[in-house]
Each structure stands twice: as C-alpha cells, then as structure tokens.
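Since every read-out is calculated from the coordinates, none of them should be taken as a lab result. Remember, it's a predicted structure, so these values are computed and weren't measured experimentally. Cβ atoms are built from the backbone, for glycine too; each structure is taken alone.
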Structure 1
Amino acid sequence: MLTLTLWNTAETTQHTIELYQHAPVNLNYQFTDVTNINKAVGSYSQTFRVPATKANTDFFGDIKNPAVQTTFGLIEGRYSVKRKIRAALSYNSIPMMTGYVQIKAVYQQKKDFADIELVFFGDSLDMATKIGDKMLSDLADTSMNHTLNITAITNSWAGSSAAPFDGTLRYGLIDKGQNFSGADAFTGNPLLGDGRLLHGDFTPFVRIRKLVSIILSEAGFTYTSSFLDGSSCDNIYMPAYAGSKTPRSDNYEPESEHFGVSIGSNFTLSNTDTHLTMRDDYTGEGGYDYSNNWFNSSYQFDAPYDGFFTFTINAKYTMGGATVPYYKVSWNGWSNGGAYAFYTWEDGSTTRNGDRQDTFTIFFPAGSRMKIFVGQAGTATGNVANDGAVGNNDAFWLRLVEASEPVTGQDVDLPTNFPKVKQIDFLMGLQKMFNLVFVPDKNKPNHILIEPFADYTASGTKKDWSNKIDYSKDVVVKPTVDLQKKRYQWTHAEGQDFVNVLVKQQTDRVYGRYEVTDPDNDFAKGEIKIDTPFAPFLMTTVPSTNVIMHRCITNDGSGVQDPKPRIAFWNGQSAAMGTIEIMNTSLSNFITENYPVFSNYNEVAPTITGENLNFGYERDFFYVQVHPLNTLYYKYWSPYVNELYTHNARHVTAFFKLTRADIQDFEFSDKIYIEDTYYRILKISNFDATKEGITKVELLKVGTDVADCADIPTSIGTNGIIRFNSSSVDYGSEECCVKYGYIWRPRQGRCYPSGSQAIPPSVT
C-alpha cells in the first residue's frame, strides 16, 4: 500500500495521510538537464489529490476557507499554502521519495469539501530555500575565533590538535595596501622603520570544507563527501579578507577613532620648526574627536593601540621672496628637526601662493605621539593660512580618516572578516569550480552526497536492464548534437586588484578562462557561461624579491575595498622563498620563520602533474618551470564535456518495465547495461507509485575513457622538453602541445613550457 507521511511544523510528529489507493501518483526523477551542464534539477511528482477525509482535514486545517488564510502556520497541525511540509512517500515500507509537499489547490463539489491537490518535491530543491539570502558573514559558528598574536600565527603553520589550528585555519600574506617590496629585502613591512612584519599584516585563510560544513549544518543539513573530507581538499582555503588591513573583531569600530583638528588663527612662518597649535574645539572650525585621542593642551595625537592610521593633511599658504615653506609630521617627541620625522614636505618654489593636500599611512605602537611642525627655508616671510573649518581647502587642518583594527591582541571574529558573498553563492561557486553534484539521500532527510561529477558516476553500481526494455514502443537513439551549445565558457569573476584589471583590459577576458567551441557542429546554437563568484588568486612577484604573493591592491597602491572572495592552495612554509621576520607578542623583538605560501598551484614549484585553481592554461607572472596539466577544467569538467561531445555520444529514450524495488534501489551514479552498452540515467518520467508498469527513461551513453587529446603531457626533461604518455621518447603532437597551453617549436618538433609573462608594472 502506498503511504504518504507528513510532519508537523516542528518536524517532531509524523502523520499518515489517507490516499486514493487506485489514483495514480506519478513520480519523476531527474539528475541533470544535459542541455545546461550547470543547471541542477531535482526530483518531483505530478500533482495528485488526497481526499478531504476527517483525518486529513484535522491535519491540514480549514484550508478551504479563504477567510482564515492569515492564521495558517500559527496553530499546531495547521498549514498554509505558503508553507512547505516535510514528507515521505513509501510503498509497503519501501521508500520512494523524501522531500516536501506543497499544497496546490482545494477542490469542492456541490459546496462540499472534496479534495486537496498536492505536489511532492525532492530534497534537492529545498537547499537554496533553507539557506536563503544569508551572507558568509552571517554564520553563527564561533569555533574559529581566536586571539591574534604570534602564537596563533605560528600554530596555524605547525598544526595542532586544538581547533582552529588543526589545519582549519592558517595564516598567510596578502598585500592589502602595505605595498611590500624589496626595499627592505622583504624582511617585513616597509611602513616600519625596521621592516619587520606585524601580526596584523597576516590574513587568516579558512579551509573550504569547514565553511561548507558550517553552512549546511546551520541550514539543517548533513552531508557525506569523500572529496571535501579527503586529501583533495585538505589544502584548499578561502582568505578571510573583506578589505580590512588587519583581521577584525566583531565588537570594534575603528571609525570611532577618527578626528579632525585645525589652527585657530593665522600663523606666520619662521626659519625655526614650530609646533602648530592645532585643536578640535575652535569655534566654527568643525573639529571633532570621537575617542579623545587628540590632546588640545599639548597639540598632539596619542595612538590608542598598535595599529595603522591614515591621515589627510591640508596646507594653505602665501609666500613672498626667496623662501620655501615646509611641514613635518613627527612622532614620539620629535622636535626641531630631530630624527623622528616620518613625513616631510617642501614646496621647492618661491614667490607663489600655494596649497597642498597629502594622505599618508603610518604604523603607530600604542602610546606613540604625533605632532605637526611647520617652517620655512629662506629670508622672506609667509603665512600658513587663515584659520578655517576642517575640510575647507583654504585652511590648515589634519584629519584621521582611517584607523585599522589593532594589529595584535584583538579577538578575531572570523565571520566578520569574510568577503561579501551569499552562502548559497559560495556553495554554487564550489560546484562550478569542481563540477560537484549535490545528491539528496533518498532514505535520509536533509542528507546530501557531494562529489565531483566524475567521482560520483564512477562510484555507481552496474545494473543489467536488458530484459526490462519494452521494444513494443519506440526506442529513440539520437546523437547529442542537438544538446550541445556552440560555445561553453568557464570563468572566475573579474578581480578588482591591479593585475587582474590589467589582464582584463589587455585581453578582454578574466585570467584563467577556458572555452570549448564546436565549429564543426552546424546545429549547435547559443552559449553557456559557467562563472564562479571567486576572483582569480593571481600571483605575482613582490618587487625586487623572489617572493610570490597575491597583491590585492589597486593601481594607486591602496588595498581593494570589498574584495571578491578567492580560493587558494596552501603550499606550506617554503625555505626556497626565504625567511621573514615577525614581531613577537610584545612587539619588542622578532622571530624568523620560513615564508608561508598560498598560491593558485598546489605546489611551490609546479609540476605537470600538479593542480591549478584556474580553468584554463595561462602564462604566469612569476617564474615556473612548467604549468600543471590539471586545471579545474581538465581535472573536473573535461570527462563530462568529452562524454557529451564525442562522435559516438548517444542520447537514448526508451520504455522500461520497472518495479518499485528498481526505483528504490537505483542511484543516478549507476551504470545501466542494455545489450552491449552502458548508459547512465538522466531522467525517469511518470513512474506510477501505486502500481508497477511501463516507465519512460532517458539515458546517456557512457563514454569509455574519452581522452581530451590523443597525447597527454606527463613530465618535463632536464632539457626542458615536455614528454607525453609516460614515454621517454614520446614528444607528442603540435595539436596536443598547444591544447594544453605549451609552445610547439616546429623546427625541433618538440613541445616546450610557455614561460612566464612580464611582471606587471609597479603601482603608481
């Protein structure tokens, strides 16, 4: 007997719904729409009716009465047409489908309440709804939160049994506006006189499996995944970086540190450096000091914590004669041209009226003092400016316009640092990168199997359906040409950093894009674009060093604001990249560590057999001997595409006599044997769960090791020649050499690495 079980609103109590036992309940099972390889679809039923018996109406409530619609869902056991109802359909205890029911309509006959029309949906359609529009930053999990200090940073590299430093979180370096360079031989931060790295210079990276687990768990799902939980994803991370120069806490707003000060009267320049009497409380000057960090009595700023502070200074002056005005910004008690001036300016001109506005960033240890001095070189006199409001270009004023989080000691709240991306978009981005399938468990509500397409289809059971096919009906065998598009494109999102912008400007595409076109197919039409929300984690060499880094800065050297999310490999600490010096907990000394490497490659020195988190092959902006074969497209997408595009690919539609046991037992990963060929199921249509009969099934012929190209690169010799097909004497072909992004030299008849591109120009 067919049984429909529905749950109450809290999903704590089950109710058995009375059915018309002889009315058909047609079930449809669909895995993927083969005309759109990026569109996942779920299983569903055709609409069916249940009688308005007392037991059923007691459960659903007075849904026939429009006047009580506003009360639906508020009373236990009562349901609205706007609510999904957890459901399971079974036959004699054999599960047929799990998911949820939607109320479609109510039918009356002669004013009597007769039927309720329902439709049954599989679990896969419910995932996006349950996650909703929540952002990554909305995650409630606190297991990755920690205190920022040297111990946290080094523990993240060494690994430990204690979360989150058990591999869940690792610290790496991204140029977030520090403008790292070899001016200090990359011993650290050029904003510091001693050039050593601060704790806030580092960026936390979170393992993607942790993020997937938290997202699904908070949405009420569990999952099984050999891919996510296996070695393939051990070293795949997302930087927790949303534009802040340092990792952020959840309860601190740096904007509270802002202030604006100005002078209270005209000021006459002299040949002696003079400390400006700048205040925030001059009448009409528009001064402000939210956290009382500017001292009006001593005319100075005291840094409230170890951090980066960005100031804008505006100077207006009138000059006469052979004199040159200047100002100096000093810290820690500098006076009269002493050694601690960190920002100075001279006009260099004479006999002119002038104005000057500068913005600069400086690291201040807690308690550091900053003062403004002015003076002139020459004999003539001049004025700084008339006093005026803060923000007036005709006045002399100073603003603190940006303050970072503290660079050490703060409680880092990981979700606060996540880039602005929806949780569902993050999951779908991973689906597009790794060609993942999300398959709901037919027997376990809210449980999902997640695997790359090729791994999932390889895991299935072989089943012989040769004796189940009904040859009294047409068996339709079609080539797949009508299912193909003229053009497929796989691409990441456009990055806002200056290198990604430069690539887009010069090539009119995103770095790492891959395309499949079929000019020989006269019948293919249109295109499909598979795009992720992630920007390329594009690596370049830090100027005047051998260190590679993702430089998330604009062309003017400032950090990218609201950067897109990125995905990177953890390569470990590399002695080959050299050492770095990091300030200790008290910022009074430093330790030395090997450079921690995050990259788009899974190896510090890429090999042909390595992996690349771009879809297509590109020339790098730093030296590599050879780029890897295993791009995202080649490793995760090419088996699917080649199966669809091979000349002997076939799409078959036939009718089968299937039992309920066949339906309960099948998985979309199964390989179905029919006479002399294996197929995989695309869709089962209108299986009547009330009786066993003839059912329409769509299948796609399984390709047998369809190669992407006849010759596959396997290694590179000491002479730089790429070898193919695991043979020391196989030099491949021009076609396959070029296909995989290498260079074919016709005179030698050999394949060589493509080499690197010129390093993009330094930011201005």
Structure 2
Amino acid sequence: MSRAITVQTNFTTGEIDPLLKARTDIGQYNNGLDKARNVTIQPQGGIERRQGLQFIKEIPSAASPEDGTRLIPFEFSTTQSYMLLFTHNRLYIYKDKALLTNINGSGNDYLTTAIPSTKVSTIDFAQSFDTLVLVHEDLTPFKLVRGGDDTTWTISAITFEHVPFHAFSTSTTAPSTTITPSAVDGNVTITAGSGIFSSGNVNQYIEVNDGLGRARIVKLNSSTVVEAVVEIPFFDLNAIASGDYVIESGYEVTWSSTRGYPRTATFHEGRLYFGGTKSRPNTLFGSRVARFFDFNPGEGLDDDSIEATLDTDSVNAIIGLFSGRDLQIFTKGGEFFVPQSSLDPITPSNIVINGSTRRGAKEGIKPVGVESGTLFIQRSGKAVREFSFSDTELSYVSANISLLSSHLLSTPIDMALRKATSTTEGDMLLIVNTDGTLITYSMLKDQNVIAPSLQSTGPEAATVTASDYANIAVGTELTFTDNNGTVITLQTEAISGSAPSSASGNTHFFRPNESNNTTADNIFTAFGNIDGFVVKNPAAAIVTIKRVIPGDDNLTVTTTDSTRLAVTNFAKTDKFLNVAVDVETVYCVVKRSINGSDAYHVEAFNDDNTTDSAILFTGGTLPGSTSLSGLGHLEGETVKVIADDAMQSNKVVSSGAITLDAVPTSYVEVGLDYTPKVKTLPVELKLPSGNIIAQKKRIVELTTNIYLSQNLTVNGNDLAFTAASFFTGKKRKKPMLGYDRNGQITFSQSQPLFFNLLGVEYKVSVGQ
C-alpha cells in the first residue's frame, strides 16, 4: 500500500467530454472536471456558484410565449441600451432590468408588430445607430427606430428607394423599328421610331447585339420614349436598327412574398448587406453607400449597390453575415469572406468572394464576435467554431473550440456573448440547448482558457396517479432508479392501526388507504420526508414529485402495478428558451412550472442573487415587519429565503406573500433553489511503481482552498461554516471513507449561499 499527495490548482478546462476520460496524457486533464453543473469557471481558475436569476417580468399569455419568443439587444451606446423581447405581434422593451411602460403614450407596455410568434425565433437583425433592421425569409424587412426618449419607438416595413430585379424567367422581343439613345452613358432617354413601349417594360432591359450597349428602363414617358440607366455604354448616338437590339422581359422584384425575402443582414463599410432569399439563396446584396435602403445598381459606380452570387460547386444558402476584419459570409455548406483593405473598399467592380472553410453554419443562430475572430455553431450543432484570419495562410481557418466538451451541445437554438467588463474576468459565451439547459464558456483566449459548464434551472418532476385504492396489493412498489442503481423504493404495507414502518435502507413504506385518506395522500406523506425531493398533491389522486437537486444521471420511475399506480418519468419542468446580452447584463426567457401551470418569465443573471426567479428587497423595498409581499409570480411554490447573509426556513408563497422568521435589517432575497454540482475527474497519480489508473484508491484526506464562501458540501457532508459569515482559507475534510477505482470527489451545497472553490489537495491511499 502506498500514499501520495496530489493537487489541482485550477479548473480551467471545465467539464470534459466522457470520451476524453482516458486521456490522462494531455495537460487539460489535470485542470478538468467530470461534472460542472450550475457553476461558473473563473478565468483565474476557481469555481463559483453561478449567478442567480433575478425576476424581471412575467410574459402575459396574450403574447403567446408558448409559440415563440426572441431576445434582441438594442445598443445605441453603453449608457443607452435596451433589451427587446419579441412575442406574437408584440414587442416588449426593457431597460436596466425593468419593463418600459406606456409605449408611445398608448397606455400599453408593448409595441404592436406584424411579426408572429412562429417567426420570431428565426429573425435576424442588424443595427446602425438608432435603427434596427429585422429580416426573415418569409417577412418583408422591418425597421425599428428609437425616438427621442425611452418610450418612443416606431416599427414599420422598410420602404426601399430601389430594390434589386432579377430575371427568374426571360424572354426577348425584337421590335421592327429603330431606337435612338440621347447619350452613350449615364441616365438617358431612348426614343423609338414607333410606339413599342408600355408600362410593362419598366425595370426591363434593352440589349444591343455584340455587347454594344445595355440599359435598364426606369420610367415610361410615352409609347415612343422611355428613361433608362445605362449599364453597358452605347457605341454611339446613331439610331440602332431593327434587328440589332432586343427588349428583354421577365425581370421582377427579387424580394417578394413569392420569391422570398432576405434571411440575414449586417452593416459593413457604410452599406447595408442582405444575404440569401428562397429564390436566390446564395446571393449577396449590398446597398448604395450611406443610403441603406437604396439597392439601385445605377451605372455600377463605386457607391452604387452591389450584387454578387457565390460561385461554388453547389448552392450554399447564405444564413449569416458578420462585419469583422472582412465581410464574412456563413452558409449551410461553408464559410466565405470578401477580402479588402482600408485603401480599397468593396465596390461593384472589385467585389470578390473567397471560400475558406467547409464546415457549414447552423441556421437560426447568429454568429458573435470575439477579439480573435467570430464564433459560430457548426451545421451539425455538435461544435462551436472560431472563424479567424490566419496571417500564415492569408485566409480564414475555423478551429473547433468545443472539442473537449462537445457532449454539452444538445441541438443548440440560441447563442450570445457577454464581453469582459474588467481585467479580472473573461468573455462569457452562452448557448441555449433545446433541452432547456444553458452552456456557459468562460473564455480568456490570451491565457488559453475555454472553460465550459452546464446550467439548468428548476427541478425535474414526475407524477404518480393513484386509483382503485382498495385493491392495491400489499408489497406493490414504486421504484425510483438512476443510472447507478436503485435510489428509492416506496412499498405498500397492510392496513393496521399503527403508522407505516420506518424506512429500511432505501425502502420507504406507505399504507394504501389508512385513516380514510387516499393512497395519493399517503404517497405524498411518505415521499415528502425524503431529502432531495419536494412533493405536491394538487389533486386528490395525483402526486407530483420534484427532484430538487437535478442530477447528471437519468432518474426513472417504475411500478409493479401500472394500472393502479400510473407514473410518468422525471423530466425537466423549467427551461431556458432564449439568451441575449445588453452590454453586460445577461437576459433570459425562462419557461417555469409554477404551481402546476406553465409560466414564462424574463429574468436576468445577477451577481447579488443565489436563487432563481428571485426578488431582492433592499433599502426602501425592505419590509419593516415579517410580512413580505410582491411574490405573485411564485404563487404556491416553496421558496428559499436568505436574509442578512443567513438562511431562514423555507416558505410557501400564498396570495403572493410569505411570513419571515425575523425582520431583516439589510436585505432579504426570496427565490427558487438550484443546486451546483462539481465532480472531479478520477485521481491520476504516477508512483514509482507506475500508473495507478486501474488500482483501488481512497482519498484519505481532502483540503479545500476556498474564497469568500458560506456553504459547501463534500460527498454530501457539510463543511463547517460560521452562520452569516464569509470564510476565506483552507478547510480540511477527513476521513474520506471507501476504496474504489476512481477516487472522485463531489462538491455541492445544502443551502443557496455563495461559494468559491479555488483548488483542492488530495492525500491518496493506493491499494491493489
């Protein structure tokens, strides 16, 4: 038997993919974690409880949030910024974590739009000063304009001065008369020898044989005279004979309800760029310089509009544009860019689109920019890539920055970036998954820190519906099982005058119909006494069981009598739906199950909170008694109460209020609990006898290095802290009983208080 000491001084790899757990040979292993849930990895190396979510406002059911929501930041400046929430035909506007009301003096707290909830999740946007452009392939482009104050806004369909035309199907006619241009170039009039023109010729073309002239008709003056813009100069001013020219027809507006509208937009070098429509998916459109809503090609001068189509071996639909070092183009099949220099801006005559990488981007998720490049989600949804310029290759590369944690990506649907606001923190990349979880990557690229963790909110819940009480047989079981085996068993006993038997190991007992109560009531009572679960019984026959500490293992419910005890398995009740960043504030739309009904909240991460859907009472909002109201959004829920840095007992919200244990003096926070979980990787030591990966081991003693912490558990056991005080220093835990092949430690919390784990030291005993 041998003993050794090992340390983990930082956790900057974050949670690593299970496929890498054998890679003890790579440096990231030594700084990694098996699980990092509801925590944030600091760029300095430590782990802290993630920020709690401050409740801002419930989204009313009239806004149909269940059909779709979208958060979009509106940043005029760092001091004048807003968060926009799009729902069904409504726009809500938030500033400084508060909903703006009486928009445009209407008495409403929202602005009416023509954007249905089924489209809002896939809207793209681009902002220039106080104007936000909104595009969707099925909707005419919109613009949102901020007025002179916070509550003055207008949203309307964009009125374009000119729109692109395209010949989706062409035909030509050869009139039997001459035509004569008034000039060889520029804006001209064209006169015919007889009446050949009509209103249908507007925006069609006159083409002279052998490339000796081409002009777009822009106005009908009469059947013999039209005005036109020359695109290819005429050879001279002589009359052009019949048979030497044709009139092309079939040109129509490129953007329409029939042909589709632009999918994506960005501002770049004084132009508004649109990308991709249903009918022209791989075409890029750029406005005239400084005239964002004018797409007139004119004479092809440097400040005229631009139109370019990707020249590839297959149709690459443009789904994202980004203004960075160059104009970057993201498609379903690959990544492109328009090279340029400060001396040579993009013009109609010099535009070149270069291909670079062939990864493909995921539609509906807007790329975000970091100092070193542009981040996008790969088409498969299983990788986050950084699109950055390589000075050695003189082109762009797309590195997979999520390689070590790809298991956390579960069909991403939204992404945002919170940039560092001080020298002591890094950027924070936030990604929402379809399963309602939120990935956070703490990033400090110059120190090679990309540290992921996974956030969840709310419990997991299952239901048991009891019926035919009298015929539930003695010994009938409800079994709650995770990946590692049975967690809890509920077993029926025969009815007698005494109470059910006490628990035996993991088995708990209940009576089918004791003292004229229903079986559901007895399940409610029996299960309600088990740590880690909350039980609700809103209906006589139905018990809802919530797992307060959502595990990283699946928890399933089975029964030996599915007829009389019908069950539904555990599933998340609360989910992240959207995420966006207003300068430095991270906003979320969260779906919550409140007292058995779905509710949709706008919430924001807050350094001062350690609970979710929380309200913090301070100063003038601090109650002068034990009665605390203003909690209607949590009606019927069991809430945590932290007052003056100390825990009070749990409360159930009734009529929007609770009764405190004592009158707070400085602050009180009320909200829903969430539980962090940090699990270390298996201990890997290299002893003189060799590697110990396959040997049994026991952590004899653990020393934690913590900073400003109030609560922390090690393998389910609380470390000792003084109530209502913060501790900085080292805490030792021993003995750590039991040999196994892994030697892992799980850190968590029994109370929603602050903790910051900087590092750990293990004293390990190695057996055979």
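Using the calculated result 110, 82, 51 for Cα extents along the principal axes in Å, pick out the matching structure from 1, 2.
Source structure for this number: 1.
When FRET efficiency 1/(1 + (r/R0)^6) of positions 231 and 463 (r between Cβ atoms, R0 = 30 Å, to 0.05) is compared over structures 1, 2, which one is greatest?
Working: 1: 0.50; 2: 0.00.
Of structures 1, 2, the maximum of FRET efficiency 1/(1 + (r/R0)^6) of positions 231 and 463 (r between Cβ atoms, R0 = 30 Å, to 0.05) occurs in 1.
If you rank structures 1, 2 by distance in nm of label points 7 Å out along Cα→Cβ at positions 175 and 199, which sits at the top with the largest value?
Working: 1: 2.6; 2: 1.8.
That would be structure 1.
Out of 1, 2, choose the structure whose coordinates give helix-only ellipticity at 222 nm (-39500 (n - 2.57) for each DSSP H run of 4 or more, over all residues; to 500) equal to -3000 when calculated.
Derived from 1, not from the others.
One of 1, 2 was used to compute distance in nm of label points 7 Å out along Cα→Cβ at positions 55 and 223, and the answer was 3.9. Which one was it? Working shown, then result.
On the way: 1: 3.9; 2: 7.5.
Derived from 1, not from the others.
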